[in-house]
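Scrolling down, you'll hit the structures one after another.
Readers should treat all values here as calculations from the given coordinates under stated rules, not as data from a laboratory. Fair warning: this is a prediction, and the values are worked out from it, not measured in the lab. Cβ atoms are built from the backbone, for glycine too; each structure is taken alone.
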Structure 1
Amino acid sequence: MTIVRPALLRLRRFVPAALLVAWCLTPSLGPVRAGEQLMTLGAPDGNRFAITDKVWPALPGEAHVCLWKDDALAAVTITVDDNTRPDHDWWMQTAAAYNVKVTWFVITCLVEANPSYHGTWAGFQTLHNVGHDIQSHTVTHLDFSRGFDPDDGDHGINAEYRDSKAEIETRIGAPCITLAYPGGASTVYNDETVADDYFIAARGTAGVVNPVNAVNYIRTNSIGGLVVSNPSAPWAQLINIFDPAVYRANNYRAWYVTHYHGLNDTLKANIIEAMVFLQQKDAEVGVWIPTFREGALYGQQRDSSTLTVTAVEPDRIAFTLTDRMHDGIFTYPLTVKVRLYDTWTDVAATQNGRPVEAAMIERDGGRFALVQAVPDQGPVELTPAPANSADFDGDGDVDLDDFVILKTNFGTPAGATAAEGDADGDGDVDLDDFVVLKNNFGA
């Protein structure tokens, strides 16, 4: 057994049976599987693993769970608190221009109450529809004038977390599984032990990065705005997560979470400066910019994962990937880097018999696959595949002509050939073949 991330974890709460229905928007979680089904890893007892440079397995069949999606060097998450409707259009335009997604932490009782500043549910639905995330900043921001009462079970901290989650899920139609703790005078009423009944992760406001091997998922750190360069606040500079020698070594490859409220022209200019900087770093070493929810899912699955290579043959490599998290909630693919045989010119991957995304990369003459696999979803198998395996018309590329062939024959139950859109060779033309075409499109 190859244990890639030997996690030293303090066990948080397991999912109480009575909470399963109310806990997640998806009503069909199904029965809890045998073994651990953690809602959150919470705070670490110590460093969960050693921080290293990117890992490049040396021998065919050796495999490694990448620290971040697509083997990015580091991760950056952008969040916005307090609804701030006047900035929505600017955020959408800027995010689209730089291909990033933003998390809005919403105070639910204010939506519709003051639409010009606190927004409408239709407006937040628009943000969600273009890929941004809508998550909880509680019902009232723990504001007594809006009805918060820590001594009233119907208006206390449990209700603030529970009811904001339920409202967002009902209005937006997507899971609300993360929280941003309200600050201000009532921040003392925030309660991590209640939060982890409803959320997989929660964001605090301690203004430092999150060391990747010691993230407190139930109260992450968050810096007030992206900082490219500020000698008076060296702990907040983005360069720290890309270079261990600049500030502190434990900032290297970290999860840089940042939060905003209302924007002015200076902040907007700083954000654009940071976007340009991150684009440059992405081209050089790879940067992942997940939503807060995505970062929390990937990180906890990674930190509790076990990777076991089960077969290494010239025409087949297989592995299993498991974790300690709840299988109905933690379904985000982890990127697994696998050293391939040098004779392989391309790679195809399946998990539990269904195609999954896999990309071949090369480094120093070696060939590797980056495979997107979900823990606890079945065995993963890699095989050498001819380039352009969705080239149905045989012209050497995968383009719209091949899509038309697949579309024309879609639904063929049996007897289909590769020329008719059967990319995976199982005799039918279905969504699995579409996934193969999607993964190869443009090749």
Structure 2
Amino acid sequence: MSFLSMELPREAAAEKPSSSKSSTSHQRSFEPGSSRLAKILLGRNEARRLQALAPLQHNVAARLDAIDELIYVLEAHAQQVANGRELAPSTVEVVELLATINRDRAHQALIHMLDCPTMDIAMVCANALSRHQRHDAIDAIKMQVERPEWKNHYGFRLNLVRSLARMDHPDAYDYLRLIRKRSDGQLLYELNKLLDDVTLDDFRGDDALYQVFKREIRPESMFQAASYSESASRMKLQRQQYYGIDINAKRLMFIIDHSGSMRAPVYGGTRLTRAKLALIRAIKELPEDHEFSIVFYESAVRVWRPELVYASEKNKTAAYRFINQLGYGGSTNTYGALRRALEFDDDLEAVFLLSDGIPTSGPIVSPTNIIRDIVHRNRLRHLTINTIGISLNAATRNFLRTLADRCDGAFREVEDPGHVNEAVRR
């Protein structure tokens, strides 16, 4: 599936910064073969790489002396990632160190890397430049909307939007205004959160530019001084909810635990039969322009369709059949279900995971290790993971709440999974 192509006015984006010259085009102050730091950082031992970088974190002079080595290593690491190596924490640390150095060639090296063919490298460079508010990078970050990932990767879009917002600069805010015009779903929700508190001070006194921004981002409330007869229209504008959690996403996945413990009786049915009823109701209410998928899991993970599908009546009817056919399984492979979500359609924006128990099977079973692994894998994917727990014990409650917190989601707990309005915050 593909996000609507951004067709921003050409005048809205700065002219693409020249990147024809390599960031190492200046004369190096070291020989790569004789640099002990470079040799360690290009080695295979990740622990040694991180250990070698640690002294630079609190030593400004050492960072300045190591600029050329860090740039050389970053380019080498980028090539390794392009060849299939996973993005390592040491690579991210090299990027962060370069972003802290108040030298033009350090920033230009990171700006140059925004054009890296590997999306992950471009994303971590945008993050670092924005965290340190390197305003000379704003125009280059704007141009990231021309990458193919902008159209088909939600995590890339959100990463770019957050990078521009962190710049806290009028040019960045004005460009986010243009992006917002063509956004929907979870991205629009995130944009509204980021831009809600922007004031004239953030536009550095440019009242004309701020008034344009204000008119589009915060128009006068459509509900102000509304008559009673308009109440029906208001209701249509309210967000759909699932167990009390707003569905902001336009591309979402429902993940339902159907392990053996879901056979437990509750309110005239079982936990699973009641959860199925609630899921069918939620799917029935999805607008036709929304896209969705379903995953049921126990020891095995079963995906309804291999990609997101529109919420047409035909697809909804097929989903109901799939839901009703599933019975009870065995153990609880929560990690497997989460991994399938992360590796699913790149345009997936949010997940709603419902479970009644602690993980008991799968490649990773420890709740702490599952959270650590999923958060790490989600750091650039930016998938919102919401969790719903049924009749939880303390350990499961802590697991589901922490998972949601660490993945920008919401957690709710219910006693009867058939009553979506009884969900409570804990």
Structure 3
Amino acid sequence: MRSGDFLIGFDGAAWFIARPTDEGVDVHRIPIDADAAPEDHTERVADELTRRGYRGGPVCLGLPSDMVLTATIETDNLPRSRPRTAMLYRLEEQLPLDAESLTADFFAPLAGRCLAVAVETERIERIVDALVDHGVDVAAICPTAMLTVFGLRLADVSLGGYVVLAAPHNVDVLRMADGTPTTWYTPTDGPEDLARCIEADLLTQPAGNGPAPVHIVGGADDANVKHLADNDSIAVERLDEDPLALALRAAEALTAGRGGWIDLRRDQLAPPNPWGRVKGSLRTVTVLAIVLLASLAGTFLWRSGQYSSMADDCRRQMQTVYRTLHPNRRAATSVRRQLEGELKQLAGLSGTGQDIPPRPNALDTLRSVVAHLPSDTRLRITEMRLDPMNVSLHGEVLKFADAERIAETLKEAGFEVDPPRSERKAERGVAFTLTAKLPSKSQHLLTQKAETP
């Protein structure tokens, strides 16, 4: 059983808790003392809910009709911005209370008019807060009479004309159009008053040809039925439906978030926190997430310490090996790199190293550079450094353009030349420094020559 299958509510004499069973609807009533307010019994309601299987979750609160204020308002010429506020002030014109003290909801407009349903906010707020304080998650608020009519619509009962809801303490009359209530009356003076309500409404809004259909739901007494049946303008039909079973079906739809009907758990009566229904679960998940993150952080720190200790052991072992191999040398900054270099040199000396390239011939490198110096430029080479793959020239020329000319000539020969660095000398001429990499083709040729005995 889901928690949302519970419907709680009260009338003038008692609270009731209704839930579906295989046999129908189980109803438990909790009497309200004559000098007590409904909120004074919320603790007993919460305890009884728990005994009947409630374990948290959304519950619908049904309100008695005498706590509800209704009126039909015009919906023409509403402002585009905040139309509900404008509708609330139009409702205020027909009620003895200020709009600020009301919480209201509205049916969809029909022919420029709609039925408004309102309650006194402070009065209902006391009841809701008392229920919430005792652990009851009030997710929806709706008059019990409206829940019954909503249940009829969910049961695909064709509704037209009037619906009469006969309860032990009151009778409600609702005028229907396209399955939606347009007016709501609560007659209080017996069968004659019930018939007068319908007749007066028919005078303002005639039903058309033939008598107006009147659907009676609940245990209406014979006097009410007979008085209505004696009226030629009314056609009475009893519906074999349990009002509380219909209300339970509607309550389930409202707490499941299926809108389209009156729900007064809004505006000033809305839950203060939209996450309130799952705050317990969120708190548990948050605590578990923090514990998990703390555990992971501790595990990572412990593992990091292990890796650091292992790395230190490896460095000490490499230092020991290096001091053993080279007792007269100072320990290198990177022992691993130094040992790898020594291994490659030993492999090259023994002929087993296949990945150590032979060094190119310096004379071939010098010949290649000199051959590609421009012959039409006066220059003096003061220093030339030959590395295995690089050439560095230091010299003097007459002007800056000559240094650029040398760089361009070497580029045309396939050298990868960096821009020359040059500066004018105090006496005469320009000093330049030029660095170039051997061309790949030349590197290949020099490698082949170096491998030839």
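Below is a table of values for the structure above.
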| quantity | calculated |
| --- | --- |
| Label whose coordinates, when semi-axes √(5λ) of the Cα gyration tensor in Å is calculated, return 38, 25, 23 (choices 1, 2, 3) | 1 |
| Structures 1, 2, 3, by distance in nm of label points 7 Å out along Cα→Cβ at positions 39 and 239: label with the highest value | 2 |
